[in-house]
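Next up: the structures, one after another.
Read the figures in this text as sums done on the coordinates, not as results from a lab. None of these values were measured; they are calculated from a predicted model. Cβ atoms are built from the backbone, for glycine too; each structure is taken alone.
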Structure I
């Protein structure tokens, strides 16, 4: 990946970026609700995963029964149906109950059962005032939502290039998708005998409260047997095992895109070596 493929990501106040990330995480659950309501269940909740639409600047569901896709634009938190009859709802200033009313009316107009949107989620969400009736708010966070959108656009592009390099090595690397449970982008690569590596991007979580790229392995190899990881990678071993490239290191790089590309290359090679020597 060259520097011209990567849009430089400006530094952001992590406290504000976290606030934007949590609101976006809640907002993306409306896409997950629609997918669970109207798409046939698939193993590992594959039917709920989301694609990245670069032109729209957001995440999109698989096609719903009427051929539409529900999408969330990250830069301004706008829900939208992408079809021949597009409809949009800006979430700024709205509570979850108002979003539910709008979305229910939209799916009913598409001959889909609105009450199915109320099926319970199979996972818990991080605690947030939105769950207690607060309203979405872009106040003081507009730049952070734009930054978050740039992180995802860059991540999708660089991870897809890494995926194509794996395909060239005759590995089965599926398309990069977003998983609404953790809100991460991921490509899970099977290696046989139950072994996998994941190449992905997370906007931040309880383990690392800043955006980061990662290479994960399953089952996790013993830490003492991990191969040396060349720069710019390092092994993260607290709570989970993965090669990690956190945002603060990417910000400090002379060429952000080249730094991430190099991290993915050396970390994928190290992870494959670790898994194949088991």
Structure II
């Protein structure tokens, strides 16, 4: 495993486990993320009476379990299935899939750069984890915003460049897009040029990395402005800022402008 974890999970953690064997009193499992074994007692399989354990679990099945007790000296980990809610399960599986994806990406970086994966993690992965609260979160941000994200936190340039290339190639970034209509008029000399300059002001505003502002003609005097961003809240703020820049610019040069948000 590339991502470093403690030797044992902590009480209260949710873990991914594979059912190894089933007995009359419960099941022995392998903790996939720690390469340790644990016990899922029959009393922790379901809230009601369990007549047949195999009605709930089977050998080879992957499950999300909650850690109840840890005895590191004896190497014992007691686990529960019945105390895992649907929300807990969904969240843990999402995190686990992201960790596996992040590990796969680092291996791709290692192969492309011909640098051992352990070295990649030590010089970049651990820094990314600390800076962004998770390796995948940092790689996703890099895919969205580019290599500067890594350079700013101290990742060596050569490794950072390769990580950014792999992240952009492997991670599909979901963006939201919103739009609106601008109506611009200007009867001043060179009015067409002044309108063009006003529209360009939308793209000149300061905006977060990874966001996009596009402006194009519908049919004069109407123009469309589209904004792509990570989420709707950021997109709405940027659309408002860009549209105001256009309207203010055309007004200041003696023209008229109005903006209407489209659904």
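Here FRET efficiency 1/(1 + (r/R0)^6) of positions 73 and 121 (r between Cβ atoms, R0 = 30 Å, to 0.05) has been calculated and equals 0.85, so which of I, II was it run on? Corresponding structure: I.
Between structures I, II, the greatest calculated value of relative contact order in percent (Cα under 8 Å, 6 or more apart) is seen in I.
Given 1.00 as the derived value for FRET efficiency 1/(1 + (r/R0)^6) of positions 9 and 145 (r between Cβ atoms, R0 = 25 Å, to 0.05), which of the supplied structures I, II does it correspond to? So the calculation was done on I. Each of I, II could give semi-axes √(5λ) of the Cα gyration tensor in Å, but the derived value 54, 24, 13 comes from II.
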